[in-house]
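The data blocks that follow each hold one structure.
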Structure I
Amino acid sequence: MFDVASRDEVERFLVRLAEEDSRITAAAVVGSRAHTAGDRWSDIDLTLAVEDETAPVDILDEWQAKLAEDFGATALFDLAPGPIIYRVFLLRGALQVDLSVTPASRFAARGETFRLLFGNVATEPVRQRRRAGTDIFGHAVHHAVRARVCIERGRALQAEYWISGLRNEALTLTSRREGVQEWYARGAHLLPANTRERYADALVRSLDPAELERALEAAISLLLDESDQAPEIASQVGSQLRALMKSGR
């Protein structure tokens, strides 16, 4: 695995590239290291503003070649929500680098974890819209139904997939209720110990049908505890969720 010194070397390299490229009008650190030192395992998250006449993907392609040559980088995937293009790289030592590029006229802080390195933001901060509690709960119900169907069909691996998805949606709701970061379970380690233990109980430990039944019941129970975050849909499907816990017994 990479060490802090090698991570810092890559970050200095990227910031220098940004400062020397006249097409780049601003750069910022985003993510966990925007306002903290992060830790030994923190990755690199940089966001760039480029002149509106420059295609953001051109910058990413050029930087990809430089990162590949100097640090053995592999581009894993792109995301393109709105005006931003994100590209995720994996470098030697399993160092992850997340680069995002935005036209300068649309460059803005998108959340609280944003530290400007140089240049200026063009617009007011953009707050990401949180998923509605009903949407999260509804997805979790869907996953619970699919898990039950897969158990009945004897499709153990698929059942595990849906149980895990159900558990993760419930965890999002629990994290929200407890006031910790809900994205990708980033605040899960801050949940009360007894809550973390209950989520551990909802892990699938084998593909034995009885174990799948047990884990599904534990995950549904966790979801039902969050019914007050989606009271209307929970009141309509609560009895069916409880029936899913008892099916096949």
Structure II
Amino acid sequence: MKLEHWIDPRWLEPATRRELAARFAVDPQDSLAIDGLLRPDRLEGLRRLFTVEGRFVEEFCRKAQADDPSRQEVAVSEESFRSLPEEQRASVEALLAGPMPGFELGRGMLCHLGFSVLLNSPEFHAFLESVTGIEPGEVLGVMTRRFGPGHFLTPHSDSTDGRRLCAVFYVSDGWQPAYGGRFRHYPGTGDPVEVAPLGNRLLLFRPLPHRVHDVEMLSPAAGGWRRCAYTIWYGRKEEKAEPATGAGRSPDVSAS
């Protein structure tokens, strides 16, 4: 896998990687946003997946019960979800279920498969390590997600056994502040630190028990605009999660 076939060459320069690493090292949220990550042709292929070729299915989740510590959220029917008190609702989103009929070998689907290869490649793992100082390990999971008006994720931590590094790659262009849909870090005190879902932005963050975040509900102002993104978790399955070391909001769910 040649990174220059996918990633904008400016991010592959050693000096630029050092600058990114310096930013990550001092960020209070253990986080880093890289804008303009992919080459334009690759980005357009992924956008085609989300807008034309992919089949997305809405999923509703409630927060797990206290007597089931092995799970953080549970998928339920839309009817059950709507009947829940708001404080028991965990998330609403649409997940990729496969290609639309006739697009099994479409340009968007093929680009999606190529992007999956990139995420798993040693070359991309080396890139991630060079800008975060964290050896990613392996891909533990990928979610291909699309948010429309009314979709959201409640506050939670992504810290769980095995996870070392989390990534969100935003695909959609044309985001406006009135749409909502921001990723929000919650420090122990003060206002949330917001990250806009700008197209071609890669957000990296270290999953720690006291690092809590959510995704702001998409507002009716978004209209037909969709927040399209990949969420990727890196780590080693056999590792244990780090213990909590600081103050923060209590995590509710573990999906991001």
message: For relative contact order in percent (Cα under 8 Å, 6 or more apart), which structure out of I, II has the highest calculated value?
response: II
message: Given 1.9 as the derived value for distance in nm of label points 7 Å out along Cα→Cβ at positions 140 and 164, which of the supplied structures I, II does it correspond to?
response: I
task: Kindly point out which one of I, II the value 2.4 was derived from, the read-out being distance in nm of label points 7 Å out along Cα→Cβ at positions 100 and 132.
output: I
query: Given a computed value of 136 for volume of the Cα convex hull per residue in Å³, which structure among I, II does it belong to?
result: II
message: When helix-only ellipticity at 222 nm (-39500 (n - 2.57) for each DSSP H run of 4 or more, over all residues; to 500) is computed for each of I, II, which one produces -6000?
response: II
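Readers should treat all values here as calculations from the given coordinates under stated rules, not as data from a laboratory. Since this is a predicted model, take the numbers as computed values, not measurements. Cβ atoms are built from the backbone, for glycine too; each structure is taken alone.
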